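Next up, some structures in structure tokens.
Throughout, read-outs are computed from the coordinates displayed, never taken from laboratory work. None of the values given here were measured: they were computed from a predicted structure. Cβ atoms are built from the backbone, for glycine too; each structure is taken alone.
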Structure I
Amino acid sequence: MTLTSPTTTITFYRRDDCSLCDEARVALQAVLEQRALRGDPGARVRVIDVDASTELEAIYGARVPVITVGEQELALATSARAIGTFLDRVLGRVA
């Protein structure tokens, strides 16, 4: 388990007009709210549009939505269960 500091950043890579990205954003918010209620370590979220950069489009294009924390990555992150499991692993849990 890795406990994080309040300055840990979750980077959420998405694009406009992407229904999977919209679903993932809602799921990510729900997971973060549940983590807060449990008292688990939190993080701030930075949202990045991959279409704003040809480099990001080349890296993440076909795999969005993508969630990263440091070097850890969850591609095609669409379900609250997958996102929750990923964040429990990389951010840690209190209990």
Structure II
Amino acid sequence: MGRNDSAYAIGAFAAGLGVGIALSLLLAPQSGEETREMIAKGARRSREFMSDTVDEVKSQVAGSVKDAKGKLRGAVQAGQDAYRDELAQKRNA
């Protein structure tokens, strides 16, 4: 999932959440106290979802950075080895 896809998904979720909350308040058959409890529960779930999503994105980014570091180390090592081989060939020539 690219950066734009993630931002779009989070934005769509937030928009859907807002529409859902607005409709539930307009059409709520329960009392005000029950409605407040429902809103609080929804807010907790949303916060947990966002926290989990942020944790997942952090984990994916950390994995990508770790992979990139490994590839960079390999490339640097290959360059150093090639340089040493070239120096050795020039000395023996």
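Data table
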| item | result |
| --- | --- |
| Among I, II, which structure scores highest (criterion: Kirkwood radius over Cα pairs in Å) | II |
| Ranking I, II by distance in nm of label points 7 Å out along Cα→Cβ at positions 37 and 53, the structure that comes out highest | I |
| Which of I, II yields -13000 [helix-only ellipticity at 222 nm (-39500 (n - 2.57) for each DSSP H run of 4 or more, over all residues; to 500), calculated] | I |
